[in-house]
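Input: structures, listed below.
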Structure P
Amino acid sequence: MSTTLNYHWLRYFWMVAREGGLRRASERLHVSQPTISAQVKALEDQLGEKLTRRDGRGLALTEAGRRVFEYAEQIFALGDELTASSANEGALRPLRVAIGVTDALPKLVGYAIMRPVFHLDRPVKAVVTEASVADLLVQLAAHRLDVVLADEPAPSTPNLRAFNHELGECGVSFLAHPRLAAKLGKKFPRSLDGAPLLLPTHGTALRRSLDQWLLAQALTPNVVAEFDDAALLKIAAADGLGVLPVPTVAEHEALERYGLVRLGRAEDCRQKFYAVSAERKLTHPAVTAITSAARTEMFTAKPKRAARGARPARRR
């Protein structure tokens with residue numbers, strides 16, 4: 001198999017996939033259907049994988065075809081950007097940054113960490129991917145991602161190097177719907193004992209920290225639901241289903257967006273956050289903006305004072 005990709009063949013396949021068949025691709029490219037079919041077959045032979053299959057009267061993509069199509073979309077999108085940039089030298093081409101966010105990272109925290117990217121002094125095009133740590137590290141190693149945001153350090157193996165850059169740490173805030181907060185009273189953290197509590201599922205850094213903290217405080221809340229999806233967790237809290245724990249760095253966003261109130265803070269239930277890169281030194285302007293803002297602003301700013309009557313948890 002040739003190690004040099006033939007982009008001419010790839011473009012023909014890309015057009016077939018986009019248009020849903022040979023006929024429409026032929027009309028768009030002004031090339032006969034047999035010619036396009038031969039080019040796609042040549043690409044399949046080069047890659048060693050079947051990319052399309054018959055589906056009734058048309059063509060459908062195989063699993064390999066869908067993967068190749070995703071690559072082709074990125075390749076030709078960058079080509080269009082290059083053409084536009086060359087044709088308009090006076091315009092500043094958007095800075096492209098590919099960010100991976102682990103599925104365990106609270107989304108309010110993830111967005112807060114990446115927010116500085118959108119306030120640079122030049123246009124930015126961010127492509128954000130959410131997936132498991134393992135999937136994101138594979139993409140990082142293949143240089144399809146510039147950085148991965150996570151709430152725990154990524155492992156590094158001989159075949160997959162990953163460099164962890166600690167961004168900062170914070171405690172955990174406990175929030176609730178105003179009606180539920182009124183029922184629980186102001187004796188935080190004791191008010192959590194027997195209280196309805198919403199938790200992330202096991203296996204996440206936040207859940208491990210919460211379990212340890214609750215055990216140390218001798219608290220036994222009523223866990224009414226566990227959510228794999230952080231967004232559903234917050235919606236359930238806004239509906240009054242239970243108390244919501246969030247990293248304190250995202251407390252303000254959660255209060256504003258979901259109409260919750262703060263019961264108190266557990267400053268000794270610590271959460272750390274990381275930017276993971278494939279290289280030891282960070283050089284991408286957008287990535288350095290993330291790390292710089294996190295270390296100098298986001299995780300160093302003192303949280304706002306607790307609501308009246310609420311007290312932060314005692315330190316052990």
Structure Q
Amino acid sequence: MTDWHLQGLDGGNPLAFLAALGTLRSVSLAWPDQRMLIRWDPSGGAWRPRLETAGELPRDALIPALHEQLRRMAGHPAFAFSKDLTLDAAQFREVALQAQVRTEYGDNCFADFVTAFASEVLVEGKGAKPAQIQDTALRTMSGAGHQHFVAFMTQLAEETTESHLTEALFLPWRYSDPGPSLRWDPTDDRRYALRWGEPSGDPVRTVRGANRLAVEGLPLLPVMPVGRSLQTTGFSQRRGEVRWTWPIWEGSLDLDTVRSLLALRELQQSRPPREQLRAMGVVEIYRSMRITQGKYRNFTPAMPV
């Protein structure tokens with residue numbers, strides 16, 4: 001058994017949880033002959049992930065393997081088809097067809113991200129112009145203020161180093177990296193009312209490695225048409241509030257099992273049945289609200305439910 005305790009990731013932080021998912025998915029792709037597992041341990045007042053494999057691997061091999069896998073996405077069509085998800089149905093259908101062609105040659109990555117980004121089946125609004133597609137509830141920006149949801153993923157793929165990954169996974173977060181940030185961390189909510197000074201001129205400070213790994217977690221939260229709206233795995237809406245709910249589990253689970261756990265209907269209840277979920281190994285449930293401030297979206301600090 002080889003394991004890595006990812007002390008930098010706090011399961012109660014939306015960005016850190018998504019980064020944990022991205023880490024599991026990335027190492028599962030990097031080491032396809034290994035059965036990679038993840039579980040959560042209480043440590044330092046938070047739930048921290050522990051990555052495991054039954055095989056024997058050098059402990060210092062994790063970061064180089066992760067970095068090599070992530071660098072393969074630099075220039076990948078999954079991030080190169082547009083700067084944002086502001087596409088009409090015909091445009092996104094063409095993207096989906098391109099992804100389908102790549103699966104015929106053994107590359108499922110493009111399709112994995114397409115199913116996490118949006119669907120051409122449902123569109124927003126009406127009018128003479130082609131209506132835009134509905135997209136993932138995790139989309140936090142659409143080009144305003146030069147903040148581009150998909151283009152930022154390309155930038156992160158090109159600029160993230162091994163040092164960034166080490167700091168995100170194993171060290172306390174210092175928020176010393178410049179942008180881009182994908183606004184999944186509650187600290188990205190930079191409203192004036194929450195700060196002592198007007199923040200618009202302050203430089204963006206983030207944890208680059210966490211943002212990069214979180215991108216790779218998106219395919220575990222795909223979207224699907226439900227009635228007249230597009231639903232994102234892990235999200236629900238009640239009285240106008242968009243809620244993201246995720247589980248923390250104690251057993252060691254592989255990628256496919258985690259994917260199934262994230263989609264449990266019981267998690268989305270206003271009061272999840274904790275005893276029932278505890279029997280499945282779920283030891284905590286966190287919920288964060290998505291809020292909109294002007295042209296941007298942010299997530300609130302998560303609370304247990």
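I have 20 for relative contact order in percent (Cα under 8 Å, 6 or more apart), calculated from one of the structures P, Q. Which structure is it?
Label of the source structure: P.
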Worksheet, complete the sentence: helix-only ellipticity at 222 nm (-39500 (n - 2.57) for each DSSP H run of 4 or more, over all residues; to 500) gets -9000 when computed on, of labels P, Q, structure Q
Item to complete: Looking at percent of Cα pairs over 31 Å apart, point out which structure of P, Q has the largest value.
Response: P
Response to the item:
Working back from 19.1 (mean count of other Cβ atoms within 10 Å over residues 137-144, computed), options P, Q, answer is structure Q
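A short reminder: the numbers here are calculations on the coordinates, not readings from a lab. Model, not experiment: these values are computed from the prediction. Cβ atoms are built from the backbone, for glycine too; each structure is taken alone.
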